[in-house]
1. Can you say which of I, II returns 1.9 when distance in nm of label points 7 Å out along Cα→Cβ at positions 6 and 62 is computed?
2. So distance in nm of label points 7 Å out along Cα→Cβ at positions 38 and 54, computed for just one structure, reads 2.7; which one of I, II is that?
3. Given a value of 5.8 for mean projected area of the Cα convex hull in nm², point me to the structure among I, II it was derived from.
4. Between structures I, II, where is relative contact order in percent (Cα under 8 Å, 6 or more apart) highest?
5. Could you tell me which structure in I, II was used to calculate helix-only ellipticity at 222 nm (-39500 (n - 2.57) for each DSSP H run of 4 or more, over all residues; to 500) as -5500?
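No lab work stands behind these numbers, since they all come straight from the coordinates. For clarity, every value in this text was computed on a predicted model and none was experimentally measured. Cβ atoms are built from the backbone, for glycine too; each structure is taken alone.
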Structure I
Amino acid sequence: MQRKYRAKILVTLRPSVLDPAGVAVQSGLKQLGYDNVEQVRIGKYIELNVISPDETSARKDLNQMCDQMLANPVIENYKFDLIEVESQTGVY
């Protein structure tokens, strides 16, 4: 039996990496009068469903997806939440 999992993935720049987009957003907010904003960092949020026989396999696949495509492990960190949304029967 296959199971469907929903992954919510957050990709952020490593703290040591300069974030020019974050600097630009912070500057824009200051120009709008929001002087109380500091250290803006921009990231990516990704949601996807994955079909897998179990949670362990789903987590392994997600780690590989993030390392190979969804994040650049040299300059980015990622984390994800995984929840089972339904069990599937049949072939995919």
Structure II
Amino acid sequence: MNERFSASTLKNPLMPDEVIFSEKGVTFKERKVLSSTENFVFYNDIAGVEIDSGMFFSTIRIKARAREQEIVIENFAKSDARKIKELILERARH
């Protein structure tokens, strides 16, 4: 059940963003040079998922009901971004 997706290492070879699915929700790990942020969101608390696709990579934007700011994770392969969105929306409906 636990699925994990990592962003491309081309743009950030040492610290790629990650998305980790669990039974109750999803964890988003946003990694920067000097810091990192880890957000866990229950599937039922996800209000929307948007994908911004560039030429090679996609950015995923998660809108959670209880948060003012959206969660942004970057540099995912387009196919991984679509799969992440599909899994989130599928699990949020149940």
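1. Working: I: 1.2; II: 1.9.
Going through each structure in turn, the value belongs to II.
2. II
3. II
4. Looking at the calculated values, the largest one is I.
5. Details: I: -7500; II: -5500.
Traced to structure II.
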